[in-house]
Structure P
Amino acid sequence: MNNSSARLPTFRERYDLIVIGGGIYGATLAWEAASRGLLVALLEKHDFGSATSANSLKVIHGGIRYLQSLNFSRIRESIRERRALLRIAPHLVSPLECIMPTYRELGKSKLALWSGIKLYDILACDRNQGLDVAKHIPPGSLLSLDELQSILPDQQDKNITGGARWYDAQVFNSERLVLAFLMSAREQGAHICNYVEVKKLLVEGDRVNGVMAEDVFSQQSINIAGDVVVDCSGPWVLADPKIQRSATENRSRRTRAVNLVVKRDIVSCAVGVKTRITEGPGNVNRLLFVAPWRDGCIIGTWYFSDTGEPEDRELTEEELTSCIAQVNSAFPALHLCREEITRIHLGRLPVEPDSPDTGEPEPQKNFKIVSAEEQGGAKGLFGVQGVKYTTARDVAKRVLVAASADLSKPLLSSKTHEIALYGGDISDAGTFLTRCRRRFARYFSEETTDHLMKNYGSRVDDIVRYVDDDPSLAECVPGTTDVIKAELNYVIDHELVCTLTDLMLRRTDLGSFAIPQDETIDYCADLLAVQLEWDQDQKAENVQDLLKNYPAWARQGAKPAALNIHLRS
């Protein structure tokens, strides 16, 4: 897509740290480093959080799953990091009720799960320390069979004896969580760039000296000097840091991780349920996790092999059929059909060897920090891989420890566990929401205020200033009931929007759950065309790129005016 208005910004003469990749791991590293006194540049070849980090069940895990392996250190790390996210991003992260059926078999019995929950509660005794009461994580409990069936009425397995309840957390908008780390880093002086691709590493003698980067839109190139380079491009990170090449050339093995967004109220809380496929292809049974989200729910996660070929960007017909069949086997009365699937989240993850039980790819279980020097390569070059939103901030701290010897200045102590992120400067969420509803009642509905709070938190005042200057911006965007025009103007002016997809999927939540109305797409495309000086072809290309994010059956009825004009010409 051509965007002639995009140009490379002016970079500093030299940086302490250059971060490649703007997903959750790059974002947390940029914020951790900038908050500790380093000069940071982050370069993302697409948009922030648009690849692996875009595929998420939205769950912030407290580590209860690690009880199975008695990995107490990982449990404590997860509890600590969940608590940190509830504290520093209270507008985006909230407690989430979770349940799972118990069975007659000893390992999954009420006794076994009760023992596990009680042990977990002991390990998580400080889980609410320093948190707003509204963000407290309650202790776990057991459910009777009647209580479970009131929540999951179609779970009629005779081996089910009841259920176990525990609490985790959910991020309302994972794209804005990534952005909150990035914008916090930017406000601390970091240079944050999207659509700037690192083409190669610059090396002098035995040390990395920076990168050569290129603006994706204008093809302008620039050399950016830095003491340390950390590649956080996820499964595309350099497989062998000794090889000086672009991360896009990596051919390391990956898996396609898949979650389905469904416009159906399947559950009132998050549940873990077993699939019950008995015949046909894809008959490997698994534990599915279903979490309520927006106007429906998210279901996942499936893992499919990845050949690296372009067609692997989407599910095959066989894979999609298998996913739907498994969901319906877990919920016999559901009868889910593909037309109820509004989005298919597909992200690539680094993998372990295939599971000996299922033969399927298994995502990498632990993060990896690789030093090129330790592999015989350049000093000051590191690669990072991880798969968990929850612990990304902790990994960032570990990266800086690993890189500290190569930095030219000492690090300040870390305080990112307590410093509010961009939009998170809220000490009492309930009081803040009540006050905002009262203050903004003359402008818009409580529904709109609640929507703004969930996405922008304490930045809501900055959005309302647009309304003070132009009352017409309090109007809802055409085709919506709670997104106001001022919201779009704010994110375009302040949050590095370059494409229509950036605006509708990752800065606002206009298109994150389901395909927007044609009039909504047209309004946003027209607004950006004026702001970014697009011609008709650029506007139509942006609309086409946006529609590619939705399944074919959802796109069939979409006929935005910009696209029609382009097709007629």
Structure Q
Amino acid sequence: MIRHFAKGLIAAAAIMAAPVSADTLVDNVEGITIGKTGELERFTALVIADDGTIRAVIKSGDTLPEGIDYREDGGGKIMLPGMIDAHAHIMGIGIGALTLDLSETNSLEEALGAIKAFSDANPSRPWILGRGWNQEKWGLGRFPTAAELDAVTGERPTYLARVDGHAGWANSAAMRAANVSAKSTSPTGGRIIRSTGTRAPSGVFVDAAEVLITSAIPAPRAAENDLALQKAQQVLHSYGVTAAADMGTSQQDWNTFRRAGDNGTLTLRIMSYATDVDTMALVAGPAPTRWLYNDRLRMNGVKLYLDGALGSRGAVLKSPYADEANNKGLPLLTSAQLRNLMSRAALSNFQLAVHAIGDGANADILSAVAELSTSYEGDRRWRVEHAQIVDPADIAAFGKHGIIASMQPTHQTSDRLMAEARLGEERLGGAYAWRSIAEAGAKLAFGSDAPVERPDPWAGIAAAISRTDANGEPFGGWRASETVSRIQALKAFTADAAFAGFADGRFGRLVEGERADFILIDNDPFLASPQKIRTTKVSQTWIGGVKVYESQAQ
């Protein structure tokens, strides 16, 4: 007892000797945030407590508080809440930054040149890996082939993911390493593209067939994963992104996040969705995890895939593709499988995030939510990821049962010509229908799907309010009736993206009591043109009252 009493005295003395909490004032800013009731608010300064939360928001005319310990001059910059990417693949961003990136190539010839240059520059790598190719952008009119890849890679196995992540391009050495041949069969939910008139694999593997090759690729080591995470954080913070929903967290990814959290290098806030139900249960156990590392990591639930993507014709449609008769896409789950997996997760209060791109897949998930909502009540925040092509007759269903439409504005500007070819003009009524879905009553959460697109929220905001691309095309916007307002776009990248990940009240707004996650930028998104918004430069990114990024070009 004496020992316990002595310990108590020591603890009390330590508390009494602890320094008074220190406040930081960040002033000389033009602050903009979404208020607690959803309205736009402007302010001139923030007071940050030493625990990284906002102690006070100072508006024009308010008296500055006394007794401030530290002051940061915002230099007259625009201050916004940190951007939240509601749909990204964090490790994919980092790995993509460390491997071959073909996303800027505009022809097969240009891509082959880039592949050869990368191969020559990295002679010690056992495999050449990368992503970003797009046969539609190249104007190729077909998928590329292994023979074309062989010409620049030789005998070194090579595997390159398509820009949407739903197909991959292998050379002959990779197929030999994976024991893939003319005898190989396409798995359920996948397709081996064959050379014309034969059963010989041509080199492209769609959706579930990708595993035939990827299973042969050596897994990255822990140190490589740690490096990729740090690279991903650097990239995201440079765009002003302070939090992201990680869609498809593997056990290895979760371990990487935890290592960073344990050693103090996890700066990004991550709302995690497991790659499958088994991984979800293995990581989190009987319920979603608590928030870890001062609101930097939580496993919310699971990401399920109903279909593939439009570019590889894997998105599930109600009617055949306009440019490929008799093909309605590749369903990755049956309706019964979907409902079974959703029930397993919902039973333990995990959140469901379901990938659905085609109108057939969207109809299925909307129907499933309607059915399961009668059994699983409460605040579920069912998420539909992408919701790119929706039958106009189904849009009203988004307004029911608290569904969140997690959408990526830059997909519309990247995909519009391809969508027209895949669907035909008469079936575009529910394509990337942001305004219609919001008006039906669904909350919008915007993201990038990086590394499919750059994790650039400014390009996303510009696309959302204009339906035009980086060149300002098409004039007047593509199906411009589906634009959203500037405040809707900002909410979808901040407060509503936080809500979509059960982070509301913790971060996403610059209001008293929430985390001091903010950015300083050079453009006011409520005054700048869409093209000007695209050029936005992030000067500083702060998370929890700590500066994690500062541009060298001040």
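No lab work stands behind these numbers, since they all come straight from the coordinates. Keep in mind the model is a prediction, meaning the values are calculated, not measured. Cβ atoms are built from the backbone, for glycine too; each structure is taken alone.
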*Comparing distance in nm of label points 7 Å out along Cα→Cβ at positions 52 and 436 across structures P, Q, which is largest?*
Q
*Work out the source of 0.10 here, i.e. which of P, Q gives that when FRET efficiency 1/(1 + (r/R0)^6) of positions 164 and 524 (r between Cβ atoms, R0 = 30 Å, to 0.05) is computed.*
P
*Have a look at P, Q and say which one yields 5.5 for distance in nm of label points 7 Å out along Cα→Cβ at positions 36 and 100, as calculated.*
Q
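Taking volume of the Cα convex hull per residue in Å³ as the criterion, which structure among P, Q has the greatest value?
Values: P: 155; Q: 177.
With respect to volume of the Cα convex hull per residue in Å³, the highest-scoring structure among P, Q is Q.
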_Matching task: 0.55 is the computed value of FRET efficiency 1/(1 + (r/R0)^6) of positions 324 and 468 (r between Cβ atoms, R0 = 30 Å, to 0.05). Pick the structure from P, Q._
Q
*Among P, Q, structure where Cα extents along the principal axes in Å, for residues 148-195 alone as derived comes to 31, 27, 18*: Q
*One of P, Q was used to compute distance in nm of label points 7 Å out along Cα→Cβ at positions 44 and 228, and the answer was 4.8. Which one was it?*
Q
